[in-house]
Structure P
Amino acid sequence: MTKSDLVLIISKRAHLTKKASSDAVDGIFDEIMRALKKGDKVVLSGFGTFHLGKVNDKQVVPFGKEDKRQTIKGHRVVNFRVGKPLKKMVW
């Protein structure tokens, strides 16, 4: 499913124009991204939870090139934990 598919489905179900549905979907995504950027958890009951995790610095060595050791800097990543109803439906 793509974003445009989601907009089309919402416009039909909610009897909205495609423009209004697109604005709604964009608004939802923007708010989820804003909350994650602040470090907040995003809980969508019945669907799942988005939360931030941290990856520490890593030393990597390309195979057979011990002298080419590199460091990958630590960074934040978004994790998703599936909610029970979605888990039951999919698994």
Structure Q
Amino acid sequence: MDFEHVKGENKGKLVLFALSTCGWCKKTRVLMEELGAEYDYIYVDLLQGEDRDEAVEALKVWNPQVSFPTLIVNDKESIVGFDQDRIMEILG
């Protein structure tokens, strides 16, 4: 599974599971970039075969419903959906 990396200020380990066609996923990415955060992301819908299965299994650990976007923060918590207030609180 290859994540894309976005450079920015290190505000903790941030990993975003998203869909390329999801408006809320795009809003999450835009917000994180506006806040200058460094993060990794993967578009699950663009994966195939074992890579897609691996991404879905990794996502289920944090979000059993496998909904998008899902942002993993420091391998400790997840933010499911576009939660601008919570993202700003963490990355502020």
For mean count of other Cβ atoms within 10 Å over residues 13-20, structure among P, Q ranking highest is Q
Structures P, Q compared on distance in nm of label points 7 Å out along Cα→Cβ at positions 37 and 53: the greatest is Q
Matching 74 (percent of Cα pairs over 15 Å apart, computed) against labels P, Q points to structure P
Calculated from one of P, Q, relative contact order in percent (Cα under 8 Å, 6 or more apart) reads 36, and the structure in question is Q
helix-only ellipticity at 222 nm (-39500 (n - 2.57) for each DSSP H run of 4 or more, over all residues; to 500), calculated, reads -13500; among P, Q the input was structure P
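Read-outs throughout are calculated quantities, based only on the coordinates presented, and are distinct from any laboratory measurement. Source: prediction; values computed, not measured. Cβ atoms are built from the backbone, for glycine too; each structure is taken alone.
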